[in-house]
1. Upon calculation of mean count of other Cβ atoms within 10 Å over residues 17-24 from the atomic coordinates, which of the structures 1, 2 produces 15.0?
2. 1, 2: which one has log10 I(q)/I(0) by the Debye sum over Cα atoms at q = 0.17, 0.19, 0.31, 0.33 Å⁻¹, for residues 25-64 alone, as calculated, at -0.46, -0.58, -1.34, -1.38?
3. Given a value of 41 for relative contact order in percent (Cα under 8 Å, 6 or more apart), calculated from one of 1, 2, which structure does it belong to?
4. Can you tell which of 1, 2 yields -9000 when helix-only ellipticity at 222 nm (-39500 (n - 2.57) for each DSSP H run of 4 or more, over all residues; to 500) is derived from it?
Structure 1
Amino acid sequence: MTDHDLIELDATGLACPMPLLKAKRALNAMQVGQQLRVLATDQGSVRDFRVFAEQSGHLLLRSEEAGGIYTYLLQKS
């Protein structure tokens, strides 16, 4: 994977549903196979991103929390 294949989205400080809406917008502009790393601080985003990946067909490769920052790694399908 090259840097061109990974896109970063900082959604920290945004409340639900904004982190997910911004991620959807970013994914729509991406090529199949590209990855999106999202940083968020909203606790509700954990469920939102899991359900979104199941329903959209995009892959949720990683979901983790450290110091109140939730990091999601999605791959566009």
Structure 2
Amino acid sequence: METKYHEQFIRFGLKVQYYRKLRGMTQETFAEAIGKSWSFVAKIESPTRSFGVSMETMFTIADVLNVPVSKLFED
């Protein structure tokens, strides 16, 4: 996706990956927990591809990772 927020999307995805791994979850188990496919999670976590998510999905991700949404945007 072409967006002027490319860096923010990448940072978000890398934070999701960081907290997922910190919780000991694979992409597959995380995908199941958030009600999405493994490939959806792979797209979010890609360090080279911008991939946005809905606010509903963002809040679900934060809930599953047990972190405030703001943590997913910190530098």
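Just so it is clear, none of the values below were taken in a lab; they were calculated from the coordinates. The structure presented is a predicted model; accordingly, all values stated were derived computationally and were not measured. Cβ atoms are built from the backbone, for glycine too; each structure is taken alone.
1. It was calculated from structure 2.
2. On the way: 1: -0.46, -0.58, -1.34, -1.38; 2: -0.40, -0.50, -1.17, -1.23.
Computed on structure 1.
3. Computing relative contact order in percent (Cα under 8 Å, 6 or more apart) on every structure in 1, 2 gives 41 only for 2.
4. 1
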